[in-house]
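Peer 1: Take a look at the structures listed below.
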Structure P
Amino acid sequence: MDDHGPAHVAGVLRGDTFVASPELNDRAMRAAAGLRSLGVGPGDTIALLMRNDLEFFEASIAASALGAAPVPINWHGSAEEVAYVVADSGSKVCVAHADLLAPVHAALPDGLTVLGVTTPPSIAAAFDVSEAAARLPEGVTEWSGWRDGFVPLGEVYLGAPTSMIYTSGTTGHPKGVRRLPDTHDAEGVLDYLGDVARVFGLAPSMRTVVAGPMYHSAPLTYATAALRLYDGFVVIQDRFEPEELLALVERHRITSLYMVPTMFVRLLRLAPEVRDRYDLSSLLNVSHTAAPCPPDVKRAIIEWLGPIVSEFYGSTEVGLIVGCDATEWLAHPGTVGRALAHCDIEVIGEDGPLPIGETGEVFVRARGFSDFTYHGRDDARLEVERDGLITCGDVGFFDEDGFLYLCDRVRDMVISGGVNIYPIEIEACLLKLAGVADCAVFGIPDDEFGESIAAALKLEPNSSLGEADVRAHVRAHLAGYKVPKVITFHDELPREDSGKMFKRKLRAPYWEKAGRTI
């Protein structure tokens, strides 16, 4: 669909298929009636094992109409990991793309109703899925035919829960984040949501491209809000590809984007003549989060796109907490922003709250956002709370103007010879080295110092960098004790499309060999 016409039509576009919002809602209400016939009701869950697609929206809206929570599943997981989330969430139904379903079908819990979606050709091409794998396994009920056999649901459940996202964590099984209704500050919610909309770039009749996987909370929240709350035109990009994104922005006069720093890096690596080929003047806001953005990358993206780049910090558990626009960031380089309306933040050390400039663990609360618990694990919820504030496991400090800076994750911090080392600083240094495409820095066991630094690198094609080059670069810019002791090179690093790096997959073999975890 080439949408150069004058009228704005709300709905979802994937490839050449556009479904306007009224039709999408009709499909969803038919699916809701079908789900109700399967026993799905208020408080229940349904699992979504899907890439971004029209049916993802249909199933999600259908579940919410019944008061049930959709549970988007990270499809990168093994059959065992997927089956765990389905079982732990208590899902009665699983809606899945064909190629994702086949490898896990046998592992899914008994009694589960499985509804399949044929993997569309464009998605199959983007993820190198064979024609055979894109077809549904024998005996699986096909979603659209099943959906269209029902009369649309007439009454919609009010106060329906949001999606229940499973957070991966660093150890053990993932935990489902379940929202607790009516636990927010009713008087402050409008101020809070207004700040969220400003930082997120949400506005009436917005036009956006969803490039990040919707099994993560930020892309899901962003896409759903754009479509259902802001009468938006939503384009699904099958898989993030930098030049294609620029073409989509120009073609559809996109006004807002949600991105992650790795996308910025890939966009900036396009040749200048390629970037200049596309008209991006329709863009009014580009927001980002999910992973730290190296200051050089942030400055470069602002210089290219203009002062329309906003940043925010939060988590699935607590929502958005702080944010800043480009002007604020340029005045306070490296910050993630100041507290949004009705949000509380404290930096806490071993003996309590710390003064300005001192580094400690960040504890937060958004009073305009509903509280949460971990599904079936209220004890785990209590472990992250202190005096009503929640920690996301981040380390940071405030400056005198109230801007928050993040140094690292508590779990990622390396203590070597009694010295705290923050890998994020070393990673930012490594990304400045020509030839480094991606990197992860983490702690490994050391008999003398307790821990030492390891760096895993992915190099640009044709790069000839070696360990000596890497160490020399870090030594030239950082203190000697921050130079990695172990350096490994990889064809790919375990980073998701969302930007999240699974360091535990890199770290685990070293600690397993040492027979300890700390």
Structure Q
Amino acid sequence: MKKVMKRTLAAMVAGAILSSAGPVLAQGKVVKFVQNGNLTILDPIWTTAYVTRNHGYFVYDTLFAQDENNVVKPQMVDKYEVSADKTVWTFTLRDGLEWHDGKPVTSEDCIASIKRWGARDSMGQKLMDFVKEFKEVSPKTFQMVLKEPYGLVLDSLGKPSSQVPFMMPKRVADTDPFKQIDSQIGSGPFIYVNAESKPGEKHVYAKNTKYKPRAEPASGLAGGKVVKVDRVEIIEMPDPQQQVNAIAAGEIDVIEQPPHDLIPILKKEKGVTLYNWNPLGHQFIFRMNWLQPPFNNPKIREAALLSIRQEDYLKATVGEPEFYKVCTAAFICGTPNAVNAPGDLFVKPNFEKSKALLKEAGYDGTPIVLLQSTTLPVLTNTAPVTKALLEQGGFKVDMQSMDWQTVVTRRTNKGPVSQGGWNLFHTFSVAADILNPISTSYMVANGDKAWFGWPNDPEMEKLRDAYAKETDPVKNKELAAAVQARALQTAQYGWIGQWYGPGAMRSNISGWLKAPVPVMWNIEKK
């Protein structure tokens, strides 16, 4: 394979670890890891970006975590108790927990961290609706007192993906949830090395030699977080072809998510192994803006859903059928809450009905402003597919192309398109984020507090509350079906197919855990 590198990797990774939080270490065993995007924001509570979530798992730890079977297990917690009336939860931290600056992890740190996370995350917000107060019992024990029983306490505290309830020192966690933190002091298995990290080039993480893993074997995000290398370097390499050339040449060790069209090349490389680290996969969605015309009209949102054909997206973005699945269930096919949408919705478009609804709603032909991301390969082709389908359904579409960071910034604008606003954009979620009505941020419908698009539907919030309070799995499944039905009734958003994608690693790398997050503990380099 022809080697096409834009800059020498040696120049990017030279040097020893220099960290204020620990001693200078020799280079030793280093894993060079390329994510599916550049890491620019280091606060995993401030943003939902997956690259920032990944950073969080290096630096911070969690009270609970999900194993590879999606069962929630204690992580920083040693033991917990629930009162007979299920309103008082008592948590005791395990021995040996300390921050990277050497100070012990305390109850007040954890209480402050839960509160900050609970102000930003959709699942955290719902949990906090049920919390009456927190009580510090001792430096290692604290209580969460609820107003009434809540069925998702552990699922919330053990939430695996964006946004994750990472524990931070109180002085850091006391930062305004809507402002970014200025510290990277955590208690996790790696220490962030500020002195060597340079956004746009690389981020460096040293093994935390004082970290005490749990005794259990690692499983998913749970169990013992045993670090078996000296450090990990996240290499910023946005060009997918450059990534493939680099891993073939042995200049990087792991690629989180190579584009599907380059997988055949990687399959032929003798020194490279493909690995399905996230078996549940991902789901594409498109999000409409409820605040601005024309999608402030439910009939026009419904017309958009009627124009969708999932397979068009999957063929255009993923290609090979082995890596995608047409699935009309909002809550991921193959999981407990999955139920198919009625009729041919999302499978076979009804363009004529879409046109009729637009006429009935008085759509005046003003073009829909559709944001297209051009820098995340798996998303690039979603917008052109939507443009083609909506136009067949009677819409006019103005597709505006930009990098993903611009999309992320612009989607926060609630104003009209004439003032930099938007009507529709696409994104995707790992399956672990969207398994139920509470964890799925797209289902939140509390207006200004909802995720971008800001749907406002009190009936949906009643259904979500009922799900949150219910402890019977059978009734929960019925409520999840009711939530999906309500989302379709109001055309809250569109889910446009499931997809899967392996990571790539050098053949001398082993121990990559199956989880919804590409974590670097347990990995060995021979």
Structure R
Amino acid sequence: MATDLIINATPFEVRIALVEYGNLVEFYLERPTEKSLVGNVYRGRVRRVLPGMQAAFVDIGLDRTGFLYIDDIYIDAEKFEDRLQVLENSDDENACCGNGISDSMGRAIPGVNIEELLSEGQNILVQICKEPIGTKGARLTNHITLPSRNLVFMTKTDHVGVSKKIEGEDVRQQLRDEIEILRPAGMGFIVRTVGEGASSEELEADMEYLLYLWSEVEGRSAKAPIPSLVYEDLDITLRTVRDMFTPEVDRLVVDDKKTYKRVLAFVDNFAPHLKDKVHFCEEENSVFDVYGIQMDVNRVLDKKIWLRCGGYIIIEITEALTVIDVNTGRYVGKDDLEETIFKTNMEAVKEIAYQLRLRNIGGIIIMDFIDMENEAHREEVFRALVEACKKDKSKINILKVSEFGLVQMTRKRNREDLYQTICEPCFYCHGEGVLKSNRTICHEIFRKVLRSGPKMPGKTVSLKVNPQVASLMLKDESKTIDELEQDISKRLVIMPSKDMHVEKYEIIWSAEK
């Protein structure tokens, strides 16, 4: 099969893999204790308004307050027109120099400050549009949207849109006309990519479902305490089926009977024409093992990725940005150095686009390609990168290759990447990724012994250390040990212990006199 959607469900974890032509291209993981919050709607209270940042902190009942930017605050059309009238009649040139705000059509409204819209203690209905990441709270929006399989309902917008990925103006116009006929006055909808082949009956059914859902949300919101959750989006399993199980997917395979029945019922309601593509894996082993995906998952965190030509890329993730370095490695080419460099960079382009999508790396990304003197080669690498990123569902902006061989790009991130989801900072190296060397540890111990040795009682000092450190002390540092014994007039006993981490050690002073 060309494209498979694989769901491995257990009580403690759900893992989802999108496999294209035998290659793992997207991987998602969610645990009950760390459920995704994107799409959830909360009734919150403004805790603090920050005029200097044109933003506000909103308490929605989570551990950390959410962050609401001015551009994510809704202002109704009447207020928008009133504000524009004031600005048009104003002689103050600075009136239009504010940070601005989006009206119901997403246009920026100049001159509006957040203090005019929010005040501390105010109640507000918000939706999470970006997961809490690291020490940052959730990114919030006041523009509530509710997705179904074929449509997205924009609850406060009188607008009809069509996904940019649906090509062909005739098809786009036909979809717009259908939605205009079906939608109630003043309601906004966007046709999703998968809705291109949907019938009018399917679009109408989705619309009725979304309108009913919104009425339920409004009803709960009116009665809910503050702060509280008033609408929770689908879990990762059904959300994936809704968003990713398209006609282009050949098989959807689930290895848990209960989850399989839930998926089947969901598909039967929202996409009955795809029901025959849903399969249950009856193997005793995990479906990831059956499909050979587990090995790919194990390699997903490797920093060094080899290219087929013999070159490699290094992926370094920092708090501020991600850096990707391209190297020729074992690849030496044939005759032309420039051609060797160009071929390595072109192969790296495909791997980089693949890794960004697979690992869900977002934010600012800097790629350090091998320097190319040929301007045509730089342009070709840029075009190849843009083309390779077209399959990525995330919004991407790419700048052209600089003279230094650097490419800057941004990739929209709504949730933590795999590195942050699966890993945590090392409590030994504090996330630095390096440890003190064995020799550094030796000398650190020697300094402590030399400083305290003459004052301590007894004739013996026992050093309980990692076996690697012990080996270095007994061999390369044996002369230093002898000199140290003479200086403190005590005997040093080296005690290797496999239980000791390389940076951990214990100095035991003998009580014997």
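All of the numbers you see were taken from the coordinates with simple rules; none came from a lab. Keep in mind the model is a prediction, meaning the values are calculated, not measured. Cβ atoms are built from the backbone, for glycine too; each structure is taken alone.
Peer 1: Supply the structure label, taken from P, Q, R, corresponding to distance in nm of label points 7 Å out along Cα→Cβ at positions 50 and 162 with the calculated value 2.0.
Peer 2: On the way: P: 2.0; Q: 0.9; R: 4.1.
Computing distance in nm of label points 7 Å out along Cα→Cβ at positions 50 and 162 on every structure in P, Q, R gives 2.0 only for P.
Peer 1: Between structures P, Q, R, where is percent of Cα pairs over 14 Å apart, for residues 434-473 alone highest? Intermediate values should be presented prior to the final figure.
Peer 2: Values: P: 54; Q: 45; R: 50.
Answer by largest value of percent of Cα pairs over 14 Å apart, for residues 434-473 alone: P.
Peer 1: With mean projected area of the Cα convex hull in nm², for residues 194-457 alone as the yardstick, tell me which of P, Q, R scores highest. Each step should come with its number before you reach the end.
Peer 2: Working: P: 15.8; Q: 17.4; R: 26.4.
Max of mean projected area of the Cα convex hull in nm², for residues 194-457 alone: R.
Peer 1: In addition: I have 42, 42, 22 for Cα extents along the principal axes in Å, for residues 154-265 alone, calculated from one of the structures P, Q, R. Which structure is it? Provide the component values of the computation, followed by the final result.
Peer 2: Working: P: 42, 39, 33; Q: 46, 35, 29; R: 42, 42, 22.
Among P, Q, R, the structure yielding 42, 42, 22 for Cα extents along the principal axes in Å, for residues 154-265 alone is R.
Peer 1: Consider the structures P, Q, R: one of them gives 1.1 for distance in nm of label points 7 Å out along Cα→Cβ at positions 34 and 66 as calculated from the coordinates. Say which.
Peer 2: Details: P: 1.1; Q: 2.8; R: 2.2.
That value comes from structure P.
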